[in-house]
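See the structures that follow.
Bear in mind these aren't lab numbers, they're just calculated from the coordinates by the rules spelled out. On a predicted model such as this, the values are computed, not experimentally measured, just so you know. Cβ atoms are built from the backbone, for glycine too; each structure is taken alone.
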Structure 1
Amino acid sequence: MLRIGIIGIGAIGERLLNTFLQHEEVEIAGLCDQNQERLNTLKSQLPDVSLYTDYQELLKDDKITLIYLAVPPKYHHQIALDIISTGKHLLCEKPLANSLAEAEEMANAAKNAGIVHAINFPMVYSNVFHLYNEKIQNGSIGELKKVEVNFQFTEWPRHWQQNDWIAGREQGGFIREVAPHYIQMLQYILGDLHVTASFPDYPEDPAKCETGFISRLETANGIPVLFSGISGIGQKEHLSCKVYGEKGTIDLVNWSILSESKKDTNSEVLEVSREKEYDLVYELIKSTKGEISLLVDFDEGVKVQSVLEDLLHQ
């Protein structure tokens, strides 16, 4: 039985809490959040779970074997180091940290402690991602020519994540919140990415996050990867990661739709099986048992963080 403690029960934390509750081999042993009203609501749903407003108290529970850290990025570093010092395994929300130096220290500490360390990048467990990867790797679209990643947001923050930190420049914005998913996916498929130029657009208020950006990256063998994003526009949210090849294109749209085109055909939406998908929780369980597993570890998180910092600051 994997006994889990969760630190941070916001919108994302609650989403994975519900996922954990569906697994027979998992027990939620403790929840921590600074919002007492939020904890009171959860108490009525989970009467047997210990509740805390101080994460240090949760970490004293020796029966908890894994912590899911779901607080805003600014607070990952110190809390993660405290978790690692207890020898508990750690699943961290993305991005790994709020700076490259913090991410590197977290990764080194986790490796030295010999714990299981992973980041919650859910796309890698989906069949749509693995079909996307297969189409790129098996030559279906031919020699790769270019990748374009586009983020278009009606508003930022989105209506379901209205809070000060996610709207702020220090630790929020859609580059920090959304781009890491695509950096991780593309580095998984194409190898390390290098930022050659990046131009984020910021409002006059120095506390507010970016409103748009245009960036150029490239792979080790020179394939250009273009990122662009904008918020505050008159259309529904639209996300796209399109790979152009000499024989065709493959486009991952809005996380779950995959379309392919060839020279002589229009774009066609591909059928994707939703059965027998990888499962983050089962992969965590396997890893804690010493079995081979599919996890995005902190070393990958550091590579994502390095690219992310260049998108924000170059």
Structure 2
Amino acid sequence: MNPAIHELILNATGAEKAFPLEVVQRLWRGYGQIVRYGLSGGDRSSVIVKQVKLPRQTGLSHQRKLRSYQVETAWYERWSSHCDADCRVPACLGSAGFADGRLLVLEDLNPAGYPYRRSRANPEEIQTCLRWLAHFHATFFGQQPTDLWPTGTYWHLQTRPDEWQALTDINLKYAAAVIDQTLRDSPYQTFVHGDAKLANFCFSPDGKQVAAVDFQYVGGGPGIKDVAYFIDSCLDGDACERQQDQLLDVYFQALKQALHTTQKTVDADAVVKNWRSLYPIAWTDFHRFLKGWSPGHWPSSSYSERVARQVISQLQTSHGREHASVGN
């Protein structure tokens, strides 16, 4: 084991020995790995270590990745302690930066009661995640995302010029800036997780409690961006369309309760009205990224395509055709 990693783990946990148990996940494009380490002689039986090793690369994608790991470290060091049991996250036990990377020593959520991951979720588990998001958004409602992404999510327009250039849907391409600005202009801003897909939630055995991981793209924005992305990660287009209203009701009911519990001085009904109106816009914002990231045939009858056409039409009416159509 790398002596620097070993020393950091021991200092962070008070253990006498640390030893690798398994590689939990390889990080995207060779940027390192997440490893579970066993411990002896301390209070914990194991920890998770996120080992980021920066390859020798340049370019926008590399800079985005580099910044994302800096943001995640800042999130754990400065902000994660604000999360309670209703928006559970792993405790940060230690961190360190090196010339060629950085390390995070995190609580292992498996022995903490969240040992299960899901590739598919049942309705109760989906609702559990939506309630987690509601409490997370209420917890950070109105906060300035200091040291985080000013605009959270990995797909927002300013960080994805290559995907925008590759977009062949001309109407969506020239509506992209207005869609982005509409989300930014919401008077109700919070922190968004930024990558709130099903794979980043850890479940209790009964599926009634959940914790979240992977905060590389946490930052500012209206919470509905997380909600649209999460629902898209769980369900196919037909199911999204059928269940949309029910799932949004679950989320917004939990949000109103969480805003009250966290004593936020805001009109909860006004937040719900604004964010609900932004749901199709947030959906289309992510769809814009996907169509640029994976150009190809997107059936015009699909749910996402129909939502996008409706959003573009509404934006052309409300913002002027010259700002949201080919005439730009």
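Below are the figures for this structure:
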{"item": "Value -14500, calculated as helix-only ellipticity at 222 nm (-39500 (n - 2.57) for each DSSP H run of 4 or more, over all residues; to 500), assigned to which of 1, 2", "result": "2"}
{"item": "Of the structures 1, 2, the one that 2.2 was derived from, the read-out being distance in nm of label points 7 Å out along Cα→Cβ at positions 32 and 184", "result": "1"}
{"item": "Test item: mean projected area of the Cα convex hull in nm², for residues 112-231 alone calculated as 10.1, pick one of 1, 2", "result": "1"}
{"item": "Comparison of 1, 2 - label where FRET efficiency 1/(1 + (r/R0)^6) of positions 192 and 280 (r between Cβ atoms, R0 = 25 Å, to 0.05) is highest", "result": "2"}
{"item": "Parent structure of the calculated result 20.5, 68, given that Rg and Dmax of the Cα atoms in Å is the read-out and 1, 2 the choices", "result": "2"}
{"item": "Origin of the derived value 5.6 (distance in nm of label points 7 Å out along Cα→Cβ at positions 40 and 288; candidates 1, 2)", "result": "2"}
